[in-house]
Every structure is written in C-alpha cells, then in structure tokens.
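Listed after this line are the structures, all set down as structure tokens.
Where a number appears in this text, it was derived from the coordinates with a stated rule and is not lab data. Keep in mind it's a predicted model, so treat the numbers as computed, not measured. Cβ atoms are built from the backbone, for glycine too; each structure is taken alone.
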Structure 1
Amino acid sequence: MNAQSVPLSGAASSIDEVDATYSKISWRLLPFLGVLWVLAWLDRVNIGFAKLQMLDDLKFSEAVYGLGAGIFFIGYFLFEVPSNMLLQKIGAKKTVMRITIGWGIICILQAWVTTPTQFYILRFLLGAFEAGFYPGVILYLTYWYPSKRRAKAFGTFMSASAIAGVLGGPLAGGIMTWTAGAHGMHGWQWLFIIEGIPSVLAGVVAYFYMTDRPEQAKWLTDADRAIVRQQLELDQKAQGERDSDWRTLFGNPMVWLLIAVFFCLLCANSTLTFWMPTVIREAGFTTPMEVGWIAGAAYLLGAAGMVLNGRHSDQRGEVRWHFAGSALLGAAGMLALAITMGMASIPVVLALTAMVLALIGTMSAIPVFWQMPNMLLSGGAAAVGVALINSVANLAGFGAPYLMGLIKASTGKVAPGLYLVAIVEALAAVLAIAFIARMQRRKGQGR
C-alpha cells in the first residue's frame, strides 16, 4: 500500500500518538533548522561587532556603517517573494542549500572590503542570498504542523537567533581578540572568514538531510505520516475559508495591516540587533570580550522569552495579548534604555536592565506574530503572503539602523533614536490588537 494512502486505525489518533509523532518531527526538523538560523544570524549581525574595529581601520563614518548594515534588507526585500515561490516548485532542501551556500560565500568576501561602495555591494548581496530562508522555513513548517502547534515550533526555531546572540557575542569578541594580526589581517577580517565557512558546509548538508514534505519522510512510519495528514486536514477544516489566491494579496488591506505590525516590531528588533554592541560600549564596557559576553547573556534571556511565550500562546489558544503584551514590554524597555542612556548619573546596571527588557519583549513577540497570517491566508496565498509580509516589513531593517546612524553622527548620542523606536514598537501592539479584533469579527460574521 502506498504510504500516502495508509488509513488511520480508528476514527482518530489518541493525543499520546499525536504528541509522539510531533515529538519525532520536532527533534528531526527544529534542531537542524535552528543551526542554520544560528549561522544565518551570525553572518548577518557580526557586522555589529566588526564595527568596533573596522570603522577605525577603514575610516568609515557611523553613517556609512548604518547604511551598510541596513542595505542588507534591500536585497532581502527584492528576493524574498521569488524565493518562496521557487521553494514551492523545487522544494525546501534545494532552496535552503542555495541560500545557505550563497550567504556563507558573501560573508567570507566581506573580509576584503576596503571602500564604502564595496561594503554596500556585499551587504546587499548578503541580503539577496539570505532572502527566502526565514519566510521559507515559516512556510516549510506549515507543511508539517497544524496551527495549534505552530507558535511553539516557530518560537523554538526563532529562538536560534537568540542563541546566536548568546554564542555570537563571546565568539565574535574572542575571534577579534585572538586572531588580530594573524597573517597580517585584522581581527574583524578573520571574524567574517571564520563565521562564513560553516554556512557553506551546512548548505551541502541541508540537501542530504532535509525532507521536503511529510509524505516523503522515510524516517516516519506509515502511521506517523497518516497522523500528520489527519492533523493538517482537521486544521484546514477548523480554520475555515481563507484566501488562497496569491494575486489577491496586494489589494487586501488586512495583509498591509500585518505588514505594518511587523514593520513596527522589526524597527525595534533591527535597532537592538545592530546597535546593541554600541549601546553596551557606551555604557562603559569597552573590550570586545566584555561586549560579547554581555550581549550573549541578554540574548539568552531573549531566547527563553521566545520559547515560553510561543508555548503559552499555543496552550491558551490566544494570540492578541501574547503579542501585544510582549511588544509593549519591548517598547517600555526601549524607552527606559533611552532615558538611562541620556543621563550620565544613572547606574550602568539600570541601562543594561532596560536593554535586556527591550530585547526580551521584542523577541518574544516575533513567533506569536506568525500565527496572525494563518488566520487570513492558506495555500499559494500563504506561501507568497508570508514572504511578502516579511520582505516589506524587513525594510525596517534598512531604515532603522540607517536612521540610528544618522542620529548618532549628528548628535553624538544613541538615546534620541531609541525614543523614536520605542514609540514605533508600541504602535505595533496597537495595530495588532486592531487586527485580531477585526479578524474575530469577520469570522463571527461568517466572512
């Protein structure tokens, strides 16, 4: 009998059987995808640590750095939707292999940057190659998990970015310290080389390790595959009628509301990502190792927040306040950070506490957000919609770091930019509450 046509024994599988099957799936998929996301995150944000040395070595201004850090997201914006459409045609493992090898090579090439133009081009290409990985994984996980299990799966996968922060800070500090001067190269150059090579190797492994769809998973039993099929079919029925034609996305105001929500959240996330090392240094910790360890500890708490908030959202079956509460915590932390950074008499520990709260709140909101598109989209619309939402919203990753660089260059301080980001992140919570309320009204009206 064909594996795809194996019937379920009985009317339905027991909770224990379903839990056992999804435990097997999670242990197979999430650790590997998490490793890839760690590598992607390291190769994306190591520029924040390299900045501590390369600006002086290359005579780049803060504005040049801000533009270079942000231009990554222009490439990201242009290539995310095509990448997700290609993923549907050629499968996840070929897509992930192409993406991972590409970004690893570009990361390595950054070691030989000497001019702002070269810096901008390679950062753009890094974004172009990485485009499609994050929304691709979000789409890929919907092939395996029903909606009631997705927030936890998303949170577990996305927490890898926080783990990358935990590892990345000390690792970057160590590499830049220990390799400085080796073979006549600066520590920041070795940072790009050493962190780019594992990505190239991981791309090759992805092709042989990943499975495109549950029905192709030889590591699942026939009964396991039947359970997954059953759970996804039940979820499809429970979700009701949703838009499935991707051509309707661009004229759907609810999609643009989701983009606005995620844009506001990513303004805060990008600011923390690319400016945290600078904030820590301005708090009085000047060596790369000190900066790295403090950033690592902050990201560890952020990772815990992502997993715990995603799990609790699944258990409660609630999205609105799990997202909005986290975003408001992030905004409050950002506001407190701006206040403490602007006052020399404030103890350093208060500034660092505010930074950690901003990071925990902001990161904890991300996995819960990705439950919102599932309320609205399915099929081809979900594939393109996830990429569209992520790509347009990630333009915040271009604007926020660049704006912060301009503000820092003109005022000599980070605090004024943090005030603005805090307001924008609070707006994300307000918009999300409005979105969920409207979706609930639509379902109540049978629309």
Structure 2
Amino acid sequence: MDVLTLSRFQFALTAGIHYLYPPLSIGLGVVLVIIEGSWLRTRKPIYHQIARFWTKVFALTFAVGVATGIVMEFEFGTNWATYSRYVGDVFGSALAAEGIFAFFLESGFLAVLLFGWDRVGPRLHFFATCMVCLGAHFSAIWIVVANSWMQTPAGFHIVGDGMKARAEITDFWGMVFNPSSMDRLFHTLCGAWQAGAFLVVSVSAWYLLKRKHEAFARASLRVGLIVGLTASLLQLVSGHFSARTVAKYQPVKLAAFEGLYETRSNAPLTLLGWVDEKDEQTRGIRMPGMLSFLAHDDLHSPVMGLREAAPRPEDRPPVNFSFQLFHLMVVVGLGMIVISALGLLYFRRGSLFEKRWLLWLLVLSVLGPQIANQAGWFAAEVGRQPWIVQGLLRTSEGLSAVVRANTVLTSILLFSAVYLLLFAVFVYLLNDKIQHGPDDADLVPAGKLALPVRH
C-alpha cells in the first residue's frame, strides 16, 4: 500500500481505539452527577454505594483514554506535517482552549473525586464530581469544534501560497461557532451519554441475571435506563438537526450517505440497501420523501444528488462505504431506543427481573453505543473525502513530505500491539471490578460523609 493509504489507516486505527474510552468517561460523568446528587437529596446509602462503585470504573476509563489519545497528537507532525501547518493556527487555538478549560478543570478536581470520599464534605465532593463531568464535556467541545472546522471552515483567511499556505483565524468565535459545530457537538455528546448509560445498564442487568448485588443492580439499572432512553431520544433529534446542516453545507456527503446520484424532490430515505458505484445505482428498501423531510423539513423539497454536487468521480467519497456506515449508525441508534424503552417499561411494571431474554439484551446493549459512535465518526470522516479540510485542502495534499510507507507500516504494527495490550488490560481490570462488585462498606459512609437518612 502507498503512504497515503497507510497513514490514513494508522490515524483511523489510533483514533478509533481511543474513541472507545472518552464517550464512556463523559457518559459515566453524567451518571455519577445524577447518582451522587440523588444520594445528597435522599440520604439513601444505596446511592452512595452506587456512586463509589462507578467512580472506580470512571477512573479506569479516564486513565486508558488519556493513554490512548496521546499518540494522535504526534501523528499530526510525523505523518501530516503539511496539514498541521495548514490548520495549525486553528487547531492550536482549539487545543489550547481544551487544555485551559477542560484538562486543568478535570484533572484539578479528579483527585478529590477519587480519593476525597472520606476526606472532604459531601457537598464539596459533589461539586468536584460536577467539575470533573464538566471538564470531560469541555474536552469534547473543543475537539468537536476543531474537527467541525475541517467540515465547515469559517472565521479565517488564507495566508501564503502553494505549499506554504495556511489558514489564519480572523474571527475566533466565528471559528468556534462554525456552521456544523453545535449540531455535531450535540450529536457527539448524546452518543457519549448513551455509552456511559448503557455500560451501567449492562453491568446492572448482569448482576440481576446472576442474582448478585440485587439492591445495587436495581437502583443502578433504573438510573442507567432513564439516562439511556433520554440520550437515545435526544440522539434522534440531534441526528435530524445534523442532517439539515449536512444537506446545506456538505451536499456531497449527504448524497453519499443515501447513495443518491440524481437530484430529486420527494427524495426517498433508504432503510437498508446497497450502492453499486460502477453503475451508479442504489437498491434497497426506501421510504419516499423522507430524505427530503430529514434534510429540509418538507417532503417535496429537492435534495442534491452526486452527479450535480460532485460531477467528477474523484471529488466523491467512497459512496457504498459511507452509505453502509451511516445506515449502521442509524439502525443501531433506533435499536437503542427500543431496548431502553422496553427495559424501562418492564422495570416500572416490576416484571423486568423475570424476563431473562430482555436482561440478556440489556447486558449486550453496552455494544450498541460503541458501534454507533464508531460508525458515525467514520461516516463523518469518510463522507468528507477527498478533502481533509472541506473544499480547501485534499487529504493527499496533507501528508508529510519525508514519511515513507515502510516506516508507517512498522509504526502501525507497533501501535496495534500496544493498543491491543492496553485494551486487554482495560478489559481485565474492568472485569475484575465487575466480578468484585460494590463494597458493602460503602453502604455506610465514613467520616464527614455520614449524613442523616431522610425518611
């Protein structure tokens, strides 16, 4: 393979593996805020036990997320030097803001969250939990802002010519609030909330199947299902907003997502299908007019096809690959709504705990957000091709001039080994915490956290 393909694969590998962990941290942060807030409000010891257990899991996901994310920043310099020079002013601002507003906030209160249970007052500890959760969200904000600028650049001008050209910020807030940033941020955060919530759901359902820690599992499952269903429904709304933005600013991407070659009104939404890129035909199960509605809130509005949006094939992304990734994300997302709604319905009826088939579905549901998040992220990036910065810089032009294919291949093999080891360690430690379960001692808060129970 050539150096371009290998470099793209290398970044996809490292980014994809890293992206397993930050959504879990963000989602678990929200769950921790809700659970610890419930403990402060009700003084029920079970919520204290739940909060302490999931804090340990949060610490594990946070640590592995940091370890797997560092290497990507070095790849910008080693493999993508031209791209880094081109976007350095933009990315430098966004990443500096992440360090100031996210990293210092999150890391500053992390020690209090992890080790302050018996050393600080309950309200101070809850404040630390909120700040860690907020810091995790701030990190997502600035990363999504930087990536969204690549999708819909704004607030800049080009300085220099040829290989020395670079984007320079002229309007910082214009860059931050570029046309796609807020819609994509909402969509990304909903996926993260799902990831954390369904991890809680999965472990709690497992305990119920095994008849272990049942009081803990019931209370934890209730919170997880409520957060999971809420996030899944919000994800549906955010997806609609994102589709409208993509239709307006990236019509080629939307056409690729739906395998739409001809511009047409009453454009159909394909539920399942296959794109024949050679014959430029899409076959599948379709819903007439629904793509027009998704993109324009009107069943009869025209949606631009690939032949009009990108007449030259070299200006189009891999259409079938983009199509399948997008539809995988949508199908899994709809499945998460159904599973969480069923779980919450039977939970409220009190019959969930006898329905082992549904409990097993809830155990496996932890995979759903991860699959949807990965598919959605890859669809967004593949659907933007052949541009690394939409309409300004092609991916093939962003490579480092001196990097060689054999060097990139060697690094891929080494990264794969290290990342596989880190993943194995993560699974081993997570399984160890799950098998150990919550500590009974955590039902009785010690020291300054001892509060009277409200009856």
**Item:** Among 1, 2, structure where P(r) over Cα pairs in 10 Å bins from 0, in percent as derived comes to 5, 21, 32, 25, 12, 4, 1, 0
**Value:** 1
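Given a value of -23000 for helix-only ellipticity at 222 nm (-39500 (n - 2.57) for each DSSP H run of 4 or more, over all residues; to 500), calculated from one of 1, 2, which structure does it belong to?
Numbers: 1: -28000; 2: -23000.
Source structure for this number: 2.
Which of the displayed structures (1, 2) returns the greatest value of Rg/Rh (Cα atoms, Kirkwood Rh), for residues 281-392 alone on calculation?
Numbers: 1: 1.09; 2: 1.11.
Between 1, 2, the highest calculated value is found for 2.
Thinking of 1, 2, which structure, once distance in nm of label points 7 Å out along Cα→Cβ at positions 377 and 401 is computed, gives back 3.2?
That value comes from structure 2.
Given a computed value of 2.9 for distance in nm of label points 7 Å out along Cα→Cβ at positions 41 and 409, which structure among 1, 2 does it belong to?
Numbers: 1: 2.9; 2: 5.9.
Computed on structure 1.
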**Origin of the derived value 0.90 (FRET efficiency 1/(1 + (r/R0)^6) of positions 321 and 353 (r between Cβ atoms, R0 = 35 Å, to 0.05); candidates 1, 2)** = 1
**Request:** Of the structures 1, 2, report the one carrying the highest value of relative contact order in percent (Cα under 8 Å, 6 or more apart).
**Result:** 1
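If distance in nm of label points 7 Å out along Cα→Cβ at positions 57 and 161 comes out at 2.7 when worked out from the coordinates, which of 1, 2 was used? Spell out each step's value before the answer.
Numbers: 1: 2.7; 2: 5.9.
Answer for the origin of the read-out: 1.
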